[in-house]
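So, here come the structures, one by one.
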Structure 1
Amino acid sequence: MKVLLINGSPRKGNTEFVLQKIKDKLEDSELLLLREKNIGHCEGCLYCHEKVECAVKDDMEEIRDKVLNSDVLVIGAPNYFDNVSGLLKDFIDRLHPFYKLESLKGKKVFFVFVGGGEKEGTKEYLTKSNYGFIKHLKLNLIDTFCFKALEANDLKNLGVENEIENIINEIKEVVE
């Protein structure tokens, strides 16, 4: 099964650290760094209600193909004011062409959230902020994992290998 890991952080830091560690242990996987892509804002034009494409032409065309052709999505994001980064929100909004056709229905999803506050709060608020994304695209949210970190390299120094290994094992259970 193909696993697509999506990093919604605008910086190279804790979210990417966790996702890279996961990717390194999964055979058929790819890490997509949204910060390296040209992703415009959804214009709300509803063009995608008429066609299964977007009026905005940018890297989301390629990214949507990767999402569609994956079996499992592992979506990572930092906690910005109890929500995901604007970069990840643009990505989510631009998946709207899949809404009408239900092309992603049942696709398995894991969230990996990193925030400076307590893990419980990060999990609660970011899960709530992504409720509509999961519900309306009819995705299958398998699990959500959270880490407490603020500075760019905090997790490298905190010894979170066991927590990351648990995530890898849970993903492998779904993949196998």
Structure 2
Amino acid sequence: MRKGFTIVEMLIVIMVLPFVMIVLDGLFRTLIQDIPRSHRIVQENTSLLSMLDQMQKDIGKAKGLPESFNGHTTNDEMLLIELADSLICYQLKDEKIIRRTLKDSQQSNALEQSSWPAPHAKVQWKVWRKDKNGYAVDVKTYVEHKVRGGHLQEKMANSHLYFVDAF
């Protein structure tokens, strides 16, 4: 008896090897691309949830949601929240969400208290008004990322509705 492989054994290995490579390719692609992408999405969503928690606290203590204050206007990129002793301004700027406190109309520079990085996150807010008085904020958030083929996909979509306690 000679030691070695027969031609049938070699042909079977040659036939099975491509299928094994296809399975391993999917596994390696998941390890190298999908897991880091998913980790980034979860981190951005955690940042958004932290911002939403702070926003909920601010709106819960709010006296109202003004349309404008000292040159600042509530719009798609800015949200104004009136507290008893100050005014809070949330702003979408430079791929982050910034929270500033405006103390009075004499103060020209607002103090940046907090910021949350959100390079791929999308935040949309809409103030609900009755007789020009804001009484609630509808906030929609999601993390946007590219999938294979270059298409954009929304992940971790959330929708929140916060009511001003003064009403």
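Taken together, the values in this text are just the output of simple stated rules run on the coordinates, not laboratory data. Values in this document were obtained by computation on a predicted structure and should not be read as measured data. Cβ atoms are built from the backbone, for glycine too; each structure is taken alone.
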Q: Assign the value 2.6, calculated as distance in nm of label points 7 Å out along Cα→Cβ at positions 11 and 67, to the correct structure from 1, 2.
A: 1
Q: Could you figure out which one of 1, 2 the value 0.95 for FRET efficiency 1/(1 + (r/R0)^6) of positions 43 and 147 (r between Cβ atoms, R0 = 30 Å, to 0.05) was computed from?
A: 2
Q | When relative contact order in percent (Cα under 8 Å, 6 or more apart) is computed for each of 1, 2, the largest belongs to | A | 1
Q | Answer label among 1, 2 for the case where distance in nm of label points 7 Å out along Cα→Cβ at positions 27 and 131, calculated from the coordinates, equals 4.0 | A | 1
Q) When percent of Cα pairs over 25 Å apart is calculated, the result is 49; to which of the structures 1, 2 does this value belong? A) 2
Q) Given structures 1, 2, which gives the highest value for FRET efficiency 1/(1 + (r/R0)^6) of positions 99 and 155 (r between Cβ atoms, R0 = 41 Å, to 0.05)? A) 2
Q.
Looking just at distance in nm of label points 7 Å out along Cα→Cβ at positions 3 and 19, which of the labels 1, 2 belongs to the structure with the highest value?
A. 2
Q: Taking FRET efficiency 1/(1 + (r/R0)^6) of positions 35 and 91 (r between Cβ atoms, R0 = 30 Å, to 0.05) as the quantity of interest, name the structure among 1, 2 where it is greatest.
A: 1
